[in-house]
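We did not get these values from a lab; they are worked out from the coordinates using the rules stated. Keep in mind that what you see is a predicted model, and the values were worked out from it rather than measured. Cβ atoms are built from the backbone, for glycine too; each structure is taken alone.
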Structure I
């Protein structure tokens, strides 16, 4: 018996392995198996049965699988079909997609460890690669191959084998255990012989130790309270006893220890949310829901684009649709674009669906993700909420997938592969399951809007805000543009703030209302520059300037994380003054505290939300009214709903607007419209102030009027002229490596080969290679090539050309990488 196995590698093929007789009853399609692969052991996925031959084409005995890692399949047939489609469409390995669909920490693999012997280096000391490797090992004693290559990129295994033959190192292969397991805890109960009513009294007379008697009495007390098998820890605490006392009672056959699973959950104070008061849907909401529930009742696939302005009640439509799905015994997935939105979304959904909801996101611990994944697979949970990876949750009998804020670029995975777009995977997964998919947004992506116009999606419009008590005609906030150039001429500009914005904030503080401020740049100052010679400290590993972070008094690279101390003088010319150019959230916070010393400010950016649950903690404090101003990067622009917020200020509306990316206008419009929607969501009217030096920019003019359709009509002609989405397909290729010349040669070879293979495809252009916008990140030089194709060219034809290119050119030089990004959301 043989099986076909895919491995978590960038390979287009499955490998055939022999199944030992002892494992034949254990192995099933969809199970994970441990297999040998060269000198390593890897966790692979069984995707099908092989033929009966146990020898390969050359007559060699097939390698055998080493172990079956699952009691039941990790992948259903539906998930195998979906992951296979993703591998085909996004031009990556099937095993890479399978790895992304599984919880981290469950793999068993092997790794190679390099150990230094006591032999002297001799001639190897002067070797250009061997010498540095030996010196590194002399300093550290040993290192994994991965760690060694991080310090010395490009070190080939063949070199290490030569060092091993010369007796300078030893190479050992060690197998890693899974980093996550089922968590259990001990519970206690009386043995069967001591469960009758008079047993406790008899035991008290028989036992001599007062601690043993205390444990028996305590356990009897728990039983009287309706807990016949309480946690051992609770018994010991109440009895003031030690575990050794329990062991002695177990040894005497009086008590039994029962191991029970503990479900690790990130919900915390979201575990118990009271049900909300019943609300009647607004006519536009009801009309949209009726269209959606009709498709649910038919049990056929349909994709809806729910285009509702901010505050129009899209979430209530999602909840009502999900109720209809659960009533049919089906399951649902709700995707949100940011981890920051997860607690707020969970709270609203949990109020309706209780403990039927699981959460999946990367800030959860390995154990929390593993438990959620297993119980979603088993059917204990029927709904999952999370960012893009939740689209691959192991739910069966799927009836609904919701993609909230479907326009957000965070739904696109970039590194590592698979570089999928969760919105598009959601549509395909719904199609494969005859399920319904709802794509919701106040500012839909142009691709989704074009699909709705073409009839691929059903367009549902909710053009008005839902009325609220005390304000039956809920209006969108007024939007005003502040021209910073004029403000400066009038001497009304104070650092990052115009006097107009400061006055508006002050008025809200007097009325005890709340303010949200957006500054889409973290840190204190993006650039530190010498006043005399113009020197600006750069990251030695990336082609970017270091950003000044004032609280830590250091410079930090926002791409690789490298830090450097703040220089007291210019490192180049010795000048005493280093100007701090630009404004980040830290600087805005400092200026706010200067201008409005009594304001209570919360800052929400990557620096303040690194700790687990930090997003939830900040938003909870703001929601309880413990702060007047919520200042942050783009994470404060998405989906937040606070009734006391009546003012939204955008410190620098130009940020990102002028980037050399065809989506820059679209993203600016979306961001400004979304953040504007945070104001005036309850009975108090809202106002939005946008500070800019480009008051006539297209994105600003239309966001001021909340005019999505007008904005679309204004920018579509340029998209059509240059063949950009939604009128064309794009594939981005990224080439990177530690040696620039090797990267250039790799990029040129790929681009030339791909251009040759694309010649039969009408209208396809292969552009490049060119240095990336940021030419070096983490010591890796970067070059890009862009493939543009008309919509009529099938995606499968482009994928085939890319695969044939990869096959013709083989593996890239050691240390170099090729990334294929189908449907990129950015060109950087």
Structure II
């Protein structure tokens, strides 16, 4: 009864309450509809208006692929077209296993994998793993179902080889294309290859890879980066269903073409670079240095830098490799920061343009030129070189005792400081510094290399500053600034802008487009330059650079210089010369910074520079015209002294003083180590200028070399050729003519053929411990017979 009454009440609810309930439900439904509609509308608005561009780009990224087309980086060539730096490609090769297949009959999975292994030099286990991946990912039926249920998913991309040379990658690609094999991807990675034998590495410069592109960091690579790089292009095409597999077949790509890169033709000459580096190694050995020796050769008329070198150099392919003069154990003891600091300061920086130093008496040539141009003195004007006291500092002749009265000509080749202070006083401080400004010494030369340092001179000089500058102290310049100054003296008084880049080309030298040569302004008169050069020849003939082997029989001139660092009292020695001096072609500079020896090395720098000059001139076809006294000297044998107990550096200095050329092996360049042996040995008789090979303590195997054909060469040419092959020479008498005979028959041609080793010697069969039948021990002395001099200048 109770339940029936409750049911009856429910069925008799008031109609008003039922209507309200309906209205509430309807309102809720409308609210839900409105919220949903609003969300949908907002979503459509976002899709169509707010985020339309971003979403369209995302969709395009899923449907289309954008590939960068980058031109191969251009080469850097020497002046003769020899490639110093060029680019090649290495490839990263990968596969999408399920797609590695072909419909060509007779080509199955195993043959494809075997071919991959053969071209990519993969071992048998790697080939087996690749074959298993292909078959696993392509499995169908119950086998495929089982693998899917077990969680296996086909691989979209697997790298199977990297750093694959271009030739091998292209050969593999050709086979795959011919046999219509899919699923293999080739990703090219550009690599810079250096062909400079470690020469001028700081000049060429370092590179880095940035987002797949090679970018220049220093040197010519940075200075001409835009020219060498070209302009990237792009290809837009429809993407296939695997993002790693490239474009779909038969799609029409849209191309934005790339701009072709260019090759840079430089003024560098590989042969002159090699000559300069060899002579720097010789003077470094005599100075006991493994760093801090630099030099350059520049054309006086154009400013073209033919060679620029420093010690130590480095391998651009491995810029952080073990540097010259270090054992691996000693290098490993340095921390990473110490290593980087050493490499950056001594190897990677081009010290010919970044490092400033006091030029010393080299600068007297500039003071002389200013004085002659202003007419305040002549070559025969008489001065006294008594000590001068300026602001409490004494300025003396470097001899310590002076010469009393002497002409300006004598003061120049004797290098007397007090005379040049007086010469500066005659010009006057204001006018003298006006000249310094006119010569551009406060600024930079503008050479086409980054990081060139400006000259460092006093803006408001005191009397002592002015006095010191007249003979090259208390102010600092770069080596390239000094070369620029001497080039002006050499070319008749015009400034030249040093440069390395001379032209661009897209093909060979015959199609090159030369860069404009900037016309220099006149700073000295032709007459002044002739007068200065005349006095420079006397420096080499009778002054502070007298008696050098390289200058014999040639018209060479220059100026030596010594400066003392005020911070540590260590000295810098330098020589800047002109060759030939009366009608110059080249300015040649050699600097030796803070040698380990206490001996004066101004003459050593001159010896190195003059040997460079002689080798360059002989290479160009010029021959020596010896005087009677020079022939007498060259006809006398030099006995190799007993240097037992010395360090290799001390021995090198002793040999250098005898006008011999000491040579330390580059892989054991340890001048502070004890000397183990010499080739030729102590007591041997050799000719002046001959190379003597030094071997410091350690493992030093006996070397065997070929004997070249000296016939028809002059004495100096014979010295250069003997050093190249590794033998020594001794003239049988005054070597006035050309070689007519030799005591040991030639066993090698002058132009090495492919069957000869790197020295031009016949190859030694592998495993032999002794000499080949036609080889001699390195340093063997070959006696040369010279024909008499033919009258009327003939040889």
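Cα Rg over 2.2 N^0.38 Å was computed and gave 1.08; which structure, I, II, did it come from? Corresponding structure: I. Look at mean count of other Cβ atoms within 10 Å over residues 424-431 for each of I, II: the largest one is in I. Ranked by distance in nm of label points 7 Å out along Cα→Cβ at positions 224 and 288, structures I, II are led by I, which has the greatest value. Which structure, out of I, II, was distance in nm of label points 7 Å out along Cα→Cβ at positions 576 and 632 calculated from, if the result is 3.6? Source structure: II. With Kirkwood radius over Cα pairs in Å, for residues 312-599 alone computed per structure, which member of I, II shows the largest figure? Answer by largest value of Kirkwood radius over Cα pairs in Å, for residues 312-599 alone: I. Given that distance in nm of label points 7 Å out along Cα→Cβ at positions 48 and 568, derived from a single structure, equals 7.8, which label among I, II identifies that structure? Source structure: II. Can you spot which of I, II the value 7.5 was calculated from, given it is distance in nm of label points 7 Å out along Cα→Cβ at positions 160 and 528? Among I, II, the structure yielding 7.5 for distance in nm of label points 7 Å out along Cα→Cβ at positions 160 and 528 is II.
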